[in-house]
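Q: Next up: some structures, all given as structure tokens.
Computed from the coordinates by the stated procedures, all read-outs in this text should not be read as laboratory data. Being a predicted model, the structure only gives us computed values, none of them experimental.
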Structure I
Amino acid sequence: MPAAAYEKVLLPNIEKNETEWLSAYQKGGGYSALKTALGMTPEAITNLV
């Protein structure tokens with residue numbers, strides 16, 4: 001019986017090449033929220049959360 005189709009949520013990029021490299025993580029959008037947060041005031045972050 002074939003395995004049921006499912007969406008990879010926890011590690012969606014696990015099968016991509018070079019995912020252990022920081023540059024590949026950043027290319028995939030990694031740390032984008034951090035860059036946004038660093039440009040915000042603490043009050044703005046609190047209001048967003």
Structure II
Amino acid sequence: MTLDEAIKHAEEKARECGKCAEEHRELAAWLKELKWYRERERDMLYVGVRA
């Protein structure tokens with residue numbers, strides 16, 4: 001499963017009701033943050049800059 005697929009799955013489950021939906025909303029947010037950091041790191045490496 002790719003990161004994008006995991007985000008999509010978590011967002012789909014977050015549309016349901018109950019405690020599990022809330023946990024999936026939180027998971028989706030964490031996965032999006034992870035994706036942002038990975039893309040930022042990749043972009044910085046591409047231009048030769050280290051964080």
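Q: One of I, II was used to calculate helix-only ellipticity at 222 nm (-39500 (n - 2.57) for each DSSP H run of 4 or more, over all residues; to 500), giving -27000; which?
A: Details: I: -10000; II: -27000.
Among I, II, the structure yielding -27000 for helix-only ellipticity at 222 nm (-39500 (n - 2.57) for each DSSP H run of 4 or more, over all residues; to 500) is II.
Q: The value 59 for volume of the Cα convex hull per residue in Å³ was derived from one model only; which of I, II is it? Provide the component values of the computation, followed by the final result.
A: Numbers: I: 107; II: 59.
Answer by label: II.
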